[in-house]
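What follows draws every value from the coordinates through simple rules; no lab data is involved. Fair warning: this is a prediction, and the values are worked out from it, not measured in the lab. Cβ atoms are built from the backbone, for glycine too; each structure is taken alone.
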Structure I
Amino acid sequence: MKITPKDIDMGNYTLKYYKCNRFTSNQINFVFETKLTKHKIYDLDMLADYLMSTNKEYKTLKEIQDKGMDLYSTSLLIDNYRIGNKLITHMTISLMDKDLVKDDYYEEAFKYLKTLLFNPNFTNGKYDETIMNRRKEAFKEDLKNRLLSPTNKSYNSLIKHAFKNTYISKDLITTSKEVDKVLDASANRVIKTYDELINKSFVGGYIFGNFEEKYIKKIKEYFKFNYVKPFDRNYSEEISFDNIADKDVYDKDLNESVLTMIYDIKNYSKKEINLYKAIMYFINFDSGRMLHKTLRDKLNIVYSSNASLNLHSGFIVFEAFIDYKNKDKCIKGIESVLEDLKDKRVVKKELAMLRKTLKEKRLLNEELKPFYTHSVSIDYFKNNTSFDKFYEDTLKFKEEDIIKAINKLERKVTYLYAGTKQDSKEDTF
């Protein structure tokens with residue numbers, strides 16, 4: 001199912017062309033990398049929101065949306081996110097296949113998209129204050145609802161404690177006043193942010209779909225970037241937990257409690273990614289769900305639980321939503337899951353279930369566009385292993401490989417964020 005890309009010379013940069021004619025729409029992706037500094041992602045989010053709301057030709061969001069609809073739902077999505085220690089801006093252009101709609105509209109669509117990207121609503125070094133203020137206030141409200149919600153308090157507390165001086169805490173905001181301050185500053189910097197992004201941060205991109213040669217030339221004509229930044233695709237950064245103490249925090253304003261346990265992978269190597277991805281399947285997903293079976297079905301002490309793997313820094317985070325009085329039981333339960341994965345009979349059973357699950361998914365994935373776009377993204381960014389490679393590796397794994405990987409886990413941090421508003425007096429399950 002792998003699509004081998006062709007390099008398209010765009011003059012001063014290269015587009016990877018993943019040719020595929022199985023689906024109804026085509027994509028053009030442009031990628032930017034900016035320096036990951038504190039709160040930088042909010043500068044980029046503010047800029048993205050402004051670019052999608054107004055420009056010199058289409059002054060309002062409605063005008064932008066109406067024109068996109070006229071062009072068969074042509075759209076530009078701007079997404080800002082971290083991959084490891086890198087801050088990525090990913091612009092995705094989607095166009096309906098022209099043969100499907102029987103309209104040779106691509107050049108008009110390219111003109112529209114070029115306006116969205118390269119003709120922002122800036123005049124004499126100023127942005128449109130009315131539009132910016134309206135978008136900024138909406139962004140503030142959304143951010144406060146997401147980042148400062150009661151359910152996010154435990155996450156914010158954990159990040160401050162265990163990841164304070166790492167790339168993971170760069171976007172941390174913990175108060176309403178801080179939201180206002182950060183977004184006011186981001187709005188004032190929007191022109192500077194645009195200049196930095198477009199003129200100093202472009203690294204390349206890729207096409208997914210089916211474009212005739214003449215339209216490849218039109219893409220080259222309409223989407224020019226003056227500067228192309230080297231992109232090394234090294235997302236790794238070591239995070240040390242050696243000086244992070246275990247801690248219990250009590251919050252009388254919350255009911256909910258969250259237990260977090262962080263395990264470091266000793267001498268972690270990127271070659272081990274698929275081993276630990278397999279372990280995550282055993283613990284979390286339908287092939288095993290070992291964590292749920294132990295903490296919920298057997299011990300009856302959690303509302304929900306999960307484990308996540310940080311591919312780029314080599315650690316695993318267990319998270320369990322519990323009554324804080326069950327902390328010790330929960331710790332023992334998580335430890336017992338890892339102990340079970342040192343038993344060859346257990347590992348053999350889990351591997352068999354995982355292989356069966358992946359084989360079934362592989363057959364289903366052949367018809368799904370999101371699977372292809374995800375695979376193409378992985379091939380371009382080199383930030384993960386592909387589904388096919390993961391599946392092939394699971395067929396080779398031996399029980400001893402999994403057990404060796406489990407033995408490399410070292411518990412580093414145990415962090416309880418305890419909601420004590422209503423102490424539980426009886427089992428509610």
Structure II
Amino acid sequence: MRNNYIKNTLSLLSGNSLGQLITIGALPILSRLYSTSDLGTFFFVISLSTIAASVLSLQSHLTIVLSKNNAYSDLNCSLLISIITHLTFQILIIFLLLPETIFGYKIPDLIFYSPVISFLTSTQLSFEGYLNHGQHYKILSQIKILRASIMVFIQIIPALIWQSFPQLLIYGYISSLASINLLLFKHIKPKPFTFNMKLTKTYWVNYRHILTLNTPIALLNTASNQLPYIFINTLFGSDFTGYYGMAQRIVGTPLSLLGQSIGTVFYQKAAKFKNQSKRIIPLIWKTAKMLLKYGILPLIPLIIVSRPLLKFFLGNEWDMTGLVIQLLSPWLLVSYLNYVFSYLISVLKLQSKMIWYEIFLLSVRAVALYCGYYFFVSFNYSIAFFSLTGFISNLTFISLMIHFTLQYEQSRYKKI
């Protein structure tokens with residue numbers, strides 16, 4: 001079991017790591033082909049699309065992994081695709097009805113690509129949930145590499161041959177998502193959803209807590225993490241959004257993907273342990289050690305020398321990015337642990353408890369970002385306040401997850 005767990009984790013890590021190396025390796029070219037404003041607008045659009053995707057999926061991709069047999073796994077996957085398609089059309093109508101300006105703020109033209117990005121992101125989530133249920137980690141690893149390669153190719157090559165324009169960034173992102181979805185669709189071959197009262201009723205009884213509670217939790221959590229893009233773009237402009245987005249791309253995204261890689265395997269294993277009445281706490285400690293070994297320790301030297309290093313790596317125009325990384329470092333070094341342990345919310349059915357935590361966290365982060373603007377009119381202060389609140393809240397979250405897991409296991413063993 002131990003060897004299999006580590007093997008699956010390392011399989012996903014290798015794919016994610018190579019995919020990130022491709023993406024990060026392209027940044028010196030992207031930073032010289034596109035302006036800080038172009039990349040800032042791109043990061044802003046992707047941020048809004050990520051928030052919309054958390055609603056579109058209804059987080060029901062989590063139910064695929066929890067399925068006890070292949071029949072329910074097939075039902076969950078086909079049902080999810082139907083739900084995503086239906087909701088996408090509704091979101092598309094809302095976007096088409098948006099005015100050119102809201103409260104004096106001009107909406108970027110690129111924002112109208114958000115429904116497409118959200119749809120493709122949500123369907124990929126469902127396909128990945130299906131592959132995770134079947135433990136097809138090699139395929140999950142390969143698609144990370146392919147997606148990064150397609151995105152970088154389309155964002156760079158046409159700009160080098162002809163000229164760069166902001167839409168190319170979006171076209172590369174959409175093309176990579178569409179290609180991966182097509183390949184996964186051909187591999188999985190999901191069956192068309194046909195209504196089955198018995199299976200659907202059982203599905204609702206078993207997973208209603210995910211559908212009705214995980215969705216608002218995911219929306220609040222995603223909005224909380226994407227909040228800086230919205231605040232910075234509105235209060236300080238797209239150039240500063242570019243600095244923040246580049247810092248996240250260099251450090252935040254690799255950390256989150258590392259957490260997701262380990263978390264994907266952790267979720268499947270924790271769900272299996274629960275179904276087999278095995279203890280989850282030893283798995284938590286083993287995973288925490290793995291996170292420390294592969295994530296935090298290697299990144300500490302990078303954070304210390306980030307400012308001079310990134311000035312050389314990205315160009316003089318991006319000097320501010322190194323400072324942003326240093327300001328965000330307390331939050332970043334702890335936040336990626338949440339990508340793993342947040343899966344315990346679904347495994348232990350903690351949704352009703354954690355939704356209040358997410359509401360509080362979103363409110364505190366919004367206040368922290370705005371305080372930096374209101375009291376100091378300073379981008380740096382806003383980022384520093386955001387990082388500090390994130391560091392404290394993430395440590396609190398990890399402590400709560402361990403507490404609830406211990407509480408669950410103690411009550412279960414008492415019943416036995």
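Work out which structure the value -13500 belongs to, where helix-only ellipticity at 222 nm (-39500 (n - 2.57) for each DSSP H run of 4 or more, over all residues; to 500) was derived from one of I, II.
Computed on structure I.
By the measure distance in nm of label points 7 Å out along Cα→Cβ at positions 98 and 370, tell me the structure among I, II with the highest figure.
Biggest value here belongs to I.
A value of 21.0, 69 was derived for Rg and Dmax of the Cα atoms in Å; which structure in I, II was it taken from?
The correct label is II.
State the single structure among I, II that was used to calculate Cα Rg over 2.2 N^0.38 Å, for residues 154-265 alone, giving 1.49.
Matching structure: II.
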